[in-house]
1. Which structure, out of P, Q, was Rg and Dmax of the Cα atoms in Å calculated from, if the result is 18.8, 55?
2. For distance in nm of label points 7 Å out along Cα→Cβ at positions 208 and 248, the calculated result is 1.1, so let me know which of P, Q that is.
3. Out of P, Q, choose the structure whose coordinates give distance in nm of label points 7 Å out along Cα→Cβ at positions 72 and 168 equal to 4.2 when calculated.
4. Here semi-axes √(5λ) of the Cα gyration tensor in Å, for residues 184-255 alone was calculated and came to 27, 17, 11; which of the structures P, Q was it taken from?
5. Identify which of structures P, Q gives the largest calculated value of distance in nm of label points 7 Å out along Cα→Cβ at positions 48 and 280.
6. If Cα Rg over 2.2 N^0.38 Å, for residues 96-263 alone comes out at 1.12 when worked out from the coordinates, which of P, Q was used?
7. 2.3 is what came out when distance in nm of label points 7 Å out along Cα→Cβ at positions 128 and 272 was calculated for one structure; which of P, Q is it?
8. Identify the structure, out of P, Q, from whose coordinates distance in nm of label points 7 Å out along Cα→Cβ at positions 176 and 192 was calculated to give 1.0.
Structure P
Amino acid sequence: MKTVRMGPGGPEVPAFGIGAMSFAEFYGPTTEANSHAVLDAAADSGVVHIDTSNVYGMGRSEKAIGAWLKANPGARETLHIATKAGITKDAAGNRCYDNSPEHLEGELDGSLARLGVEQVDLFYVHRREADRPIEEVTETLAGLVKKGKIKSFGFSEIAPSSLRRAAAVHPVAAVQSEYSLATRFVELGLVQACNELGTALVAFSPVGRSLLTDQPIGAEVIAANPFLATNPRFMAPNLSANLGITERFRALAAEMGLPAAGLAIAWLLSRGDHVIPIPGTRSVAHFEELLSGLHATLTESDLARIDEVLPVGWAHGDRYSPAQRVGPEYFC
C-alpha cells in the first residue's frame, strides 16, 4: 500500500484518509452509526488518517470519532488523528479567525475532550488570522508540541510563501488544501513547496464535491445545502455545464474498470509521493469506491486520457463564492 510521510521525521501512513466533515451532515443527513460504519471499514482496510475539526457540526464530528474510539479499545494506537482550530465568531456573530495562543489551546482542549484522547497526531490552524505573523503562530504550535498535546502541526489553505515562513521557524507536518481534477491551482506553487520542505499535502474535496463521482449530488440536495446552493460550480448554468463535461470522465472511468471516484483518487495520488487525499463519505459503499483509487496504478497513457477529457481549467465557475473566499490565502 502506498504511504505518505506526515512531515519531516513524521510517521508514514497510508496515502488515503477520511475527511470527517461528512460525519457532521455537511453534505446531507447521517447518523453516528453511519459514521462508525465508515470508521469500521477504514480500520478493516488499514486506513489510519482521520481528519476532522472543532467546527464540523460544532463538535459533532469529533464526538462521533470519540464515541467510536471508546467503543473500540486499543484503536487509538493505530489511528493518526488530525483536528483543527482557528475559525470562530466575533461579538456580533460574524465569522472571523483567531490564531492567538489562548484561543488555539483552548479550542484544542475542547477537541481533546470530545475525542476522548490526551493528544492528537496533527493539529492544524484551520484558517490564518491575516494580521498575526505566521512565525508567531508557528511558535504557539511548537509550544503545544512541547506540552505534549499534539505530536505535530500544520495549516489549512495557506500560500506557499506562508508555508516557507512557517517552516523557517519549525518543520510543518502538513498543509491542507482543496485539490482535485476540478481544482488545480495548488499546482502553481503549493505542491512544489510542500515537496521541497517535506510537508505532506492533504487534499480535501478530492472528488470535486461529488462532480467526479458516478452519482453527483442532485438538485434537491444542492438547494437544501447553504454552501452548495451559493457555490458557483453548483449554480445554473455552471452546474449543467460541469455535469456534462464530467460525463466524459465517468465514461472513461468505466472503461478503465474503476468507479469515477476511484479514478479521481488515483489521479491525485499520481501528483506526488507527498499527497494524501481525504475524501469524506457517509456510506461504506462510497468509501469502497473511493478506496479503489489507492490500489490503482495509472500509466502515462491513462493520465493523458484523463487530461484529454478533463483539461486544466475545464470547470465552470469558481470553487468558492466571494463570501466563501474569505479566509483562504490567495497566491495565484
Structure Q
Amino acid sequence: MTPRRLRQFLVLVENAHFGRAAKELGISQPALSKSIQLLEEELGVKLFDRGNEGVALTAFGQLLREKCQRLLTAEDDLRRDVALLHGGHIGSLKIALGPFPSMTSGYASLARLHARHPHLKVTAHVAGWRDVAHQVATGVVDLGLAEFSALQGREEFAWEMVGQHEGWLFCRPGHPLLSQKHSLTLAKAVDYPWIAPRIPLRLATHLQATTMGCAGVFDLTTGDFVPAIEIDVPMQIMKFIERSDALALGNLSTFEQEFMAGKIVPLTIRDFSVRTKYGFIYLKNRSLPPAVEHYMEEVRVTEVDVRQRESLLMRIIDNMNEIGT
C-alpha cells in the first residue's frame, strides 16, 4: 500500500474507468489493473466492482477513499517538514556560549541565522567555559562555543577552532595609567583590579611570572587566573569601567562600539600578550541537528568579519599611538 499505488487508486476512482485512468497516469492499462489488484490482495478485500462500462467503488473502496487522501496529505506534510528541517527552516537550536565568544560572534551569528529562518526555536545562554563543556557532555545543549583547552584528552568531545583574537586591557578615559601610556608594563597594570571572566590555565601561564597585585589571584586547584572582578557576562563590564579605575580584559571587537565612541581606551602594554582561542564543542557520537550546522556556518562567516574589523581597529590604534608620540 504505497503512496504511488494509493494515488493510482484515487485517479481510478475519479475516472471510474481503467482505460481513462491509465491514460491520465501515463501507464498501460494492464499495469494499472495489476497495481489495483495487488492493493486489493494486500487489504484482503474487493475495492471495485468491474463492469463493461467502467468500475464502481465497493463499501471497502468507499472507506479507503475516505482515508486515502488523509494518508497522502500526511505523507506530503512529512516530506515537507523533513525538507524544512534539513534546510534549517524549522527545528530547534540549543547552544551554550562562553563569555567572550558570546560577544564576538555567538549572538551576532544567532541573529543572522534567525533572520534567515524565523521559525527556528532557539535556546541560547552564556556560561563559564567549564559549564559549557558540562552542558554539552550531559546533552543539555547540542553545541558549545567556548574555550576548550581544558578538554584535551576528553575522547567524548569533538571540537573545531573558529576564533583566535588578541587580548587587550581597557580603561576609562582619564584613567591614571593613560598619563604614562608610552611606558606601560604589566607590572603597572596589575596595580589595578581586572574585570573579566575566569582565565584558563593556557592563558594564565603567561601571567604567572608576574606578581598580580590587585589584578586577581591564581586558583591553586585549576591553575586558572581569577580576576579581582570575575564576571561571566562581559556586556556588563562597562558599568564597572565607567565608575572605577578597574581594567577590563577583552578583545578589540568586544568593545568596538565603546572604543569608537571614546568611552573606553585600549592600553598598549609591551610585555602583555594573551590570545583568546575558542571554538565549537560537541559530542562525537551525537548527530548535530541541521539548525546547529547552519548556525556553525554563520559563526564561521561572522568570525571572518570580526577579524577584518579587528585589523582595522589595530590600524586605528597604531595611528593614534603615532600621533601621541
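Bear in mind these aren't lab numbers, they're just calculated from the coordinates by the rules spelled out. This structure is a prediction, so every number in the text was calculated from the model and none was measured. Cβ atoms are built from the backbone, for glycine too; each structure is taken alone.
1. Values: P: 18.8, 55; Q: 31.9, 105.
This figure was derived from P.
2. Numbers: P: 1.1; Q: 3.0.
Value 1.1 for distance in nm of label points 7 Å out along Cα→Cβ at positions 208 and 248 corresponds to P out of P, Q.
3. On the way: P: 4.2; Q: 6.4.
The read-out was computed on structure P.
4. On the way: P: 27, 17, 11; Q: 19, 14, 11.
Here the read-out was taken from P.
5. Working: P: 2.5; Q: 5.2.
Between P, Q, the highest calculated value is found for Q.
6. Values: P: 1.23; Q: 1.12.
This value belongs to structure Q.
7. Details: P: 1.7; Q: 2.3.
Only structure Q yields this read-out.
8. Numbers: P: 2.7; Q: 1.0.
This value belongs to structure Q.
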